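Pasting the structures in now, so scroll down.
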Structure P
Amino acid sequence: MSKIQLRQIAHGRSGDKGDAANIGIIAYDRKGYEIIEKHLTAERVKKHFEGICHGKVERYELPNIRALNFILHNTLGGGGTVSLKHDAQGKTLAAALLRMEIEV
C-alpha cells in the first residue's frame, strides 16, 4: 500500500452553516469515489480536525456526483458574525482536509 493525499483524487469546497462547517469532497472519477467512500469516515474527519471541531461530524453520501459532504458541528466559534477565528466561515477547511493522507 502507498499513501496519497486526498487532493490527488478529489477536490473540495467548504463554508459555514452558523457554527457548523460544511465540507464537500468530490472525487475526480469513479475509482476516486470508491476510495473516499471507504476511507474518509466521519471519525477520520473528526480526528483530522481535532482541536478545531468540538462537536459531532456527520457524513452524507452523494454517489450520483461522486461526493461526500461533512457537517462539523461546533467548529466555527459561534459563526461568522460572532467568531474571533481568522476563518469564521470555514472557507479553508476543504483545503486542509484535502491534505489528509490515506492508504490505497
Structure Q
Amino acid sequence: MTDAENALWNRLRRKQIQGVQFYRQKPLLAFIVDFYCPVAKLVIELDGSQHFEAKHRARDQARAEALANLGLKILRFDNRQVLLEIEAVLGVIDEMVRERK
C-alpha cells in the first residue's frame, strides 16, 4: 500500500466510520478497487500522479461508469489530499456513508 492508502486504511478499518465495514483491494467486476463499503455501495479510490495523465483518466472514467452501473458511488481523492487533509477526506466519506446506508 502507498502511504496515503495506509493512512486512510488506518481510519477506515474496524468499522470506525458509521459502524460499517470497509474492505481494501476488493475485486469488483474486472477491477480491484482501493476501498469498498458494501452497506453504502461506496467505492473509494486514491489517485497518484499517474491518474492525471490522459490515458489513465480515460481508463478511470470507463471503470467509474462500469461500477456506477452496479449502483456504486465512487469517491476519488488524490494521495496528497489524504496525507495533508485526512480529516476533511474522512468527513466526506462519513457524509456519503450516512446518506447511502
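No value in this document is a laboratory result; all are computed from the given coordinates. These numbers come from a predicted model, not from an experiment. Cβ atoms are built from the backbone, for glycine too; each structure is taken alone.
Thinking of P, Q, which structure, once helix-only ellipticity at 222 nm (-39500 (n - 2.57) for each DSSP H run of 4 or more, over all residues; to 500) is computed, gives back -6000?
The value was obtained from structure P.
Taking 42, 26, 20 as the value of Cα extents along the principal axes in Å derived from one of the structures shown (P, Q), identify that structure.
Corresponding structure: P.
One of P, Q was used to compute distance in nm of label points 7 Å out along Cα→Cβ at positions 6 and 30, and the answer was 3.3. Which one was it?
Q
Ranked by relative contact order in percent (Cα under 8 Å, 6 or more apart), which of P, Q sits at the highest value?
Of structures P, Q, the maximum of relative contact order in percent (Cα under 8 Å, 6 or more apart) occurs in P.
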